[in-house]
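What follows is a group of structures, each given as structure tokens.
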Structure P
Amino acid sequence: MSPETLLIAVVGPTASGKSELGIKLARRLKGEIVNCDSMQVIRGLSVGTAKPSREEMQTVPHHLYEVCSPGEFFSAGAYMQAARAVCATVAERGNVPIVVGGTGLYLRALLEGLFEGPGRDEAIRKRLRSLADRYGVERLYRLARHVDPKAAERIQPRDQVRIVRALEVYFVSGRPISAWQSQPSPLKGFMIIKIGLGPPRAALYDRINRRVEAMFSGGLLDEIRWLLEQGHDPASRAFTPLGYKQGLAFLRAQMSFEEAISETQTQTRRYARRQLIWFRKDPEVRWLPYFGQDPRAEEEALNLIQEKVGGDAV
């Protein structure tokens, strides 16, 4: 594998058209899509996770979609190992890995590496979640600041998942998670280009609202019924994707159809804001003010790649 092997990452908020742009670039650059979305790795959940359609997946090779069962935990560390192996294989074929998705932690793990800390301890996690439910996640955050102030600086005060993980590592190993993270192993052998999609906020929110409406009328409730038939607990990770808990509340007559849609739209817009905050912090991301479906996004992305690579690579 040449030191100049190209790797393109297409990032941005949900509903910005990352998959569409990724496919367009793959067609132009002899590329293969590598999923970087923590919800699209789940088997059987397509409508609510906005997974590329079967037709889209047939246009160019797609990797790391539907690799774990609903409810199964697919950690950032597991993703890092799988994605690095896929990218190396794609490059060995002489093709370009095009990493597409909005899960910032997955992308960071792939490109920057992830510490090999202690494994999960479900008993400790259960206890920490119970404390959060009883006293609020802020109590856990204060504890995290006490045992590992360095890690706490990088965690949002209400990010329960990361707070629980930081405390879990500390209680299992006796070492703060920041100490484990001090020796990353960055991905080597690739020229990395990060392209971000940042369409106008109002247009993005409108698209999110319409996508949620289409989800609820296009099979989301059937996927929720399937999860229940398969015996998945509503409190499990199977119901993590946005819309599944709201759809379940509707099926149980705990919300009206309109309330379920509205709540999902609100939560999805908030998620899009968090994604933008995450990726905007990365100075290496080159932003395009378009949706991925816009022809200008493809052309300007190709120009950015040409500028970085030079020659006749594009």
Structure Q
Amino acid sequence: MNRSLLLPAVHLTDQIAGDPEWLPHPVRLMGLAITKGEELLRRPDQNCEGELLAGAALTATVVAGSYVLTKLAIHAAYRCSRLLGAVTEVALGWTCLAARNLREEASAVLDALEEQDISLARLRLARIVGRDTNDLDVNEISRAVIETVAESASDGIVAPIFFMGVGGVPLAMAYKAVNTLDSMIGHADARYFYFGKTAARLDDAANFVPARLTALATVAGALLSGDSAGDAARVWLRDGNKHKSPNAGQPESAMAGALGVRLGGGNFYQGEFIPAERIGAEYRIPEILHARKSIRILSTVALLGLGAGVALSFLMKPRRER
């Protein structure tokens, strides 16, 4: 299927269908493969080098397998009929995007806050963030929503669109495998410091360009939504590298400037406080209305990312096919 048509079809399907929990999702299969692969490859007596090699082998297998299996599934469907092939390609591409799901999950948290049900807001927030949520107040919940909206705009929307534009659905699925590996084993704790190092570094590399494109789209989104594009650009350039992640701080800092709010700072993870630098330290503490604005900017970022992906897919075509 022509990628210039594929990307809008995938985006439209995501907007209509979202991410129903009853649907078997490729990410769940990736997660199962990672869990089983870790059980198979890890040994109690492994040294640092052994853990590093085992983790690298698991990472390469899951990423390559995701690419190859997706490509084979699409090819097999097209051999049956062009219609089945197109439907399969769009359906698999749809599972790589999370625009509607992110918008709905973030909005559900804010709905609970507006209904003054902070316990429900904390429960809903725990579905989309890794930090401890049990003791967060309204402002901290609002901050968490803004941060996850900004970061997930990159790895849940712009990055899959980017890789789909470059190499079609198989490459986008390989990216989702990288993202899933990082979330499961790409941690700097004692258990995964060596075993997950390859996954973490590969995720950093894969998100380098998309994260910066997302920050740029956030600046443009601020301009289009009537927020401060100038502050978004200024804070992005100043604070984009203050985050512990080389990529997450890019869209987060642009969003902080666009909304005029202070993000970052420490969070608790499984009871342990992890300190972090402030982003947009001169601004006010986030409130619910700022979190609502971040969701509106997210919708604009998704459309801008789609447009960029279509343009990229056109540029990636051989000249004779344009």
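When relative contact order in percent (Cα under 8 Å, 6 or more apart) is worked out for each of P, Q, structure P gives the greatest result.
Source structure of the calculated read-out (distance in nm of label points 7 Å out along Cα→Cβ at positions 276 and 292, 1.8) within P, Q: P.
In this comparison of P, Q, the computed figure -16000 for helix-only ellipticity at 222 nm (-39500 (n - 2.57) for each DSSP H run of 4 or more, over all residues; to 500) is attributed to P. Each of P, Q could give mean count of other Cβ atoms within 10 Å over residues 44-51, but the derived value 11.1 comes from Q.
None of the figures in this text is laboratory data; all of them are computed from the coordinates on show. Note that the coordinates shown come from a computational prediction; the quantities given were computed from them, not determined experimentally. Cβ atoms are built from the backbone, for glycine too; each structure is taken alone.
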